[in-house]
Every structure is written in structure tokens, then in C-alpha cells.
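S.K.: Before anything else, here is the set of structures, which you'll find just below.
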Structure P
């Protein structure tokens, strides 16, 4: 029997992970659309996080997203075309282009951040032992570089219950 055939007992973690990610992204998109932001792209969440502190040069966006300067420019141009960002020359270095969120872009960030928080709140309602096990499995499949990023940015779940049925990081 083919190992990929359902019911064979062969667990396909990668397939489940891909479906979970697809569902998460779809739900973010649906929530953003419900708040008037119907042109969601998967790269928007990270791009907006990079830009929310203030204007950033294209090169720094590329570094933060792990893409080339050219790819970062295309992503920035996509935000500009949708009215979420604007481009400006860097006053300190005319060779650099800065990307800055528009007020609509800040609203888009808030909508996505709220939707992401709601999804995270749902996940935190799971039993702490289940969250720790899922966290350990997800960290096990990360590359060393990504594991360092995760360890710095996403603390493992703890047993401490907080509001709305969630759990607080240690």
C-alpha cells in the first residue's frame, strides 16, 4: 500500500502543518476583509511589522524579510499600489528609498494584528501540556537560524492561565 494513502498509519506532519498555515492565513484574510481591507497578501503581516515602528529603507526591509533588495522593492510597491504605504527619498542619503506606512496602512496593520491576536487567543485555550508539545514539535522542524529567531521572539507556552482562557508566556 502507498505510504501516502490515508489510513495507512503513516503520519504526514508537513501536510498538516501546511493546511494549518493555509487555514490561519485564510482566517487573517477574512478578518481583514471584514474590516475593509480586502487585498490581503501573505507577505503583508511581516512587512507591516517591519514598517510599523517607522519609515524603513528598502534594504532593511529585504534583510528583515529574508529577501533580496529587488524582492523587497516589489513588496513595498505592492503596499504603495494598495494605498498602505508611500515611498520617499531618505533625507540623509538620496540614494536610499524609504518606505513609510500611510494612515490606511497603519489601520491595515491594526486589523491584521487584531485578527492574529484573536487566533492566538483561540490557540491559548488549549491545555498547557498540548501547547508545550505543539511548540516543541514546531521548534524541532525549524532550521538553526529560524530557531534562534523563534527563541528570541516567541517564548514557549507556560502553565500560567491568563484572561480569556489563554496562557501567559514565562
Structure Q
């Protein structure tokens, strides 16, 4: 018998002062059986840190031809391709060509990802950021997430402050470039 995804519902309050984005929304996330807690947590963070009109989660690790998160305009055209984890150079290249804007959110050591794809041909690699947060932060953040959680996120000067059901956490958002 095949395992099914577990549905999580997060009530999110977002205040991203760096981008002047302020929103309250509910986010439903289907965590696939093969998906780690940290990967799902980074998908949630990527969604929030990229939040704009037209943003959507895909099926995560189950999405073969889609990124973890993407943004579509009113015509359905993909305008942002956001990968989570350690995507292949081919996926990032394809997403950058398709959407014009791409980003990667590493849920593990970003240096490993950068080493794996070093020298690969990636469309506009110098414009593709690789974001990461401290491992201890991501571990605690992911462990605090329940099937229903209230999350408040604030971003200012590339510092991320999170409150998950009354537990406060903070980390820097590190940014590197593929190229």
C-alpha cells in the first residue's frame, strides 16, 4: 500500500521589510512521505521569502517537471522558478530559461550544492541566488511545525525572525550566486 502525503496548514503572518511585503495568509502544504522535515520547512520559508501575487507550491519532491515553488502571472506564464534542496544544474538551467528569474533555497550545506554544479552550463547563473539559513535554525524551525501551526515571520536587513506557536527563533539569510 502506497503512503500518502500528510497535509499541514499554517496560518502565516509575514512582514518582509526588505521587500516591503506584508501579508497574512493560510498555507496548505502536502508533505510527501519521502520528504524530510527540513525540506518541507525550507519549502515553507522559500514560499514566504518569495511571496508575491501568483506564487504557488507544487507537489514538492513529487513534482518531477516543476520546482518546489513557482510564480505565474495572470496569463499562466511562469515568472519565477524557485528550487529547494540540491537541484541538478539541468533543472536550474531549464527553470532560469523558462521563467527568467530563478532562485535556490538550500536546506543543507550550500557549498555542497555549489561544488556539485560548478562549471555546469546554467542560463544566467550569475543572476541566480542560492539562499540558506543556519542549520540549527532550520532544524528547530522544522521540529516546531505541527500539522496546524501559527507562524509569524519578519525579515529585516537579511535577518529572519520567526515565531512558531509562541517559540521565537532567529537567523541570518545567507546569499551566494551560482556564477
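S.K.: Using distance in nm of label points 7 Å out along Cα→Cβ at positions 102 and 118 for the comparison, can you identify which of P, Q gives the largest number?
M.R.: P
S.K.: Using relative contact order in percent (Cα under 8 Å, 6 or more apart), single out the structure from P, Q with the greatest value.
M.R.: The maximum falls on structure Q.
S.K.: If helix-only ellipticity at 222 nm (-39500 (n - 2.57) for each DSSP H run of 4 or more, over all residues; to 500) is calculated from each of P, Q, which structure is the one that comes out at -18000?
M.R.: Going through each structure in turn, the value belongs to P.
S.K.: Then there's this: By the measure mean count of other Cβ atoms within 10 Å over residues 38-45, tell me the structure among P, Q with the highest figure.
M.R.: Structure Q gives the largest value of mean count of other Cβ atoms within 10 Å over residues 38-45 among P, Q.
S.K.: Tell me which structure, out of P, Q, gives 14.1 once mean count of other Cβ atoms within 10 Å over residues 14-21 is calculated.
M.R.: Q
S.K.: Given a value of 24, 19, 17 for semi-axes √(5λ) of the Cα gyration tensor in Å, calculated from one of P, Q, which structure does it belong to?
M.R.: The value was obtained from structure Q.
S.K.: Looking at distance in nm of label points 7 Å out along Cα→Cβ at positions 94 and 126, point out which structure of P, Q has the largest value.
M.R.: If we compare distance in nm of label points 7 Å out along Cα→Cβ at positions 94 and 126 over P, Q, the biggest value is for P.
A short reminder: the numbers here are calculations on the coordinates, not readings from a lab. Worth saying up front: this structure is predicted, and the values here are computed from it rather than measured. Cβ atoms are built from the backbone, for glycine too; each structure is taken alone.
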